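The following blocks contain the structures, represented as structure tokens.
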Structure 1
Amino acid sequence: MATVSTKLLTAEEFARLPQPEDGSQQELVQGVVITMLPPKAPHGACCAKIHLRLGNFVETNKLGFAFCNDTGFITERDPDTVRGADVAFWTTERLPELPKGYIEVLPDLAVEVVSPDDHFSRIQKKVLHYLTKGVRLLWVVDPEDRSITIYRPDKPLRILGENYTVSGEEVLPGFTCRVADLLP
């Protein structure tokens, strides 16, 4: 029986691929390109609100860098994985300057916004990947449920409804916001 082997890409090879003509987004997962449909309007509105609040807080307090739009960061090598959270934050200590390519340090805070078309298992795999690779704080925002699920390594998850306040905890000290203010 013949088998077909797929060449695994490195992060550098992945960076040189042309952008998909259909506007879809891609990640590299253990050397394999994964293509995702472009998000719909509620997803984009939610990402924009989160980035606006976090980004303003980070910039005003000169705490580091906040990115949106699935900015690529390398989570593992050999085989390489390049992920892009919907919104992410790096402290100045961990990312002292803006790199030219993919970021080679995992974010301190990663935010994933659930789309109506998302599968629970895909989100859970991403959550587990982020936490085992070193993300210190992870928010999974569900605009439909109007909630944020908070994950931290070795701690129980917390689910906050829209009337609760989410904080940056020790990762982003001083940041607080009503959950409802981050939702479309």
Structure 2
Amino acid sequence: MSGPAVFLDRDGVLNRVLVRAGKPHPPPSVEETEILPGVAGALHRLKAAGYSLIVVTNQPDVAKGSQRREVVDAINVALAARLPLDEIRVCYHDDSDRCTCRKPEPGLLLLPPIYDLANSVMVGDRWRDIEAGQRAHVRATVLIDHGYAEECRVEPDARVASLPDAADWILRLGRV
């Protein structure tokens, strides 16, 4: 088993989303991908504290045909080149595919290598992220609350405004 991890949703956590009708959408291209303020510093602090940084992202636009997998992969490569990420795990399915990797299912968090879930944290900006973390039995879940026009169907352990705020909370939490 590997050590503890901070599992991170991608869009709305690491990079800016496009909000239409209160719903977040991923950037359409590498050129339009903007890393949110303070993200790099927050990730460096988490890394220095001994956490692996694992991105777990749903990208259903690929299954829907409104985005190409190559573009999603290029965005991931660009983020990995600029941020201290250990791994990026992607689900390209839509809800109708009923896969075990699409959040809120916990599959992306449970792929090998398996991390110390009792000391790991899930950080996301939507209820699906929080529920996936809870289903994977991570120690804690943190919602970056952007005020989207959707209900958070599950209660996170913490609600914050940004990834730097989430990092502060995680670092205060410590290990069991």
Structure 3
Amino acid sequence: MSLSLEQKKAVVEEVSAVAAEAHSAVAAEYRGLTVEQLTELRVKARGEGVYLRVVKNTLARRAIEGTDFECMKDGLVGPLILAFSQEDPGSAARVFKDFAKGNDQFIVKLVSVGGVLLGPGELDRLASLPTRDQAISMLMAVMKAPLDKFARTLNEVPGKLVRTVAAIRDSK
């Protein structure tokens, strides 16, 4: 069933609003997948904070105009499903990577981060980016390490004195 002009405008507006706030985008060809498989993908995406949408390519081109993902325009060919990471840059890539492991027909075509179009091979690198919570914990560990080392160094001075006195006592 064909969409009316108003429905097309609504779709373009919705996808454009999501793309304007997204951290990264991934497009994949879903030809040959069953409805159950796509439903499973949508459930995973929803749980990870990823906006997933199957949009006609002409509407998708209009929706991404003026956003960081305008570099994807030329690659929007064939039946594609678009995923936009809302919470952290690697979430859409992680969802697509996990889903592609069990489905050979699911082929990632485009990957974009920060206005740069990456090759499909870069999906693994993007998927390995830490989440926001992981990045904060890594930063805190790096900030805490010098203090821990300083405390151990200060503690070593009296410890060495105690060991020296104990060695002298044992020798007498």
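What follows is calculated from the coordinates using simple rules that are stated; it is not laboratory data. Keep in mind it's a predicted model, so treat the numbers as computed, not measured. Cβ atoms are built from the backbone, for glycine too; each structure is taken alone.
Looking at structures 1, 2, 3, which one was distance in nm of label points 7 Å out along Cα→Cβ at positions 46 and 126 calculated from, given that it came out as 2.3? Computing distance in nm of label points 7 Å out along Cα→Cβ at positions 46 and 126 on every structure in 1, 2, 3 gives 2.3 only for 3.
Can you tell which of 1, 2, 3 yields 9, 30, 25, 10, 7, 7, 6, 4, 1, 0 when P(r) over Cα pairs in 10 Å bins from 0, in percent is derived from it? Structure 3 accounts for this read-out.
Each of 1, 2, 3 could give FRET efficiency 1/(1 + (r/R0)^6) of positions 22 and 150 (r between Cβ atoms, R0 = 35 Å, to 0.05), but the derived value 0.25 comes from 3.
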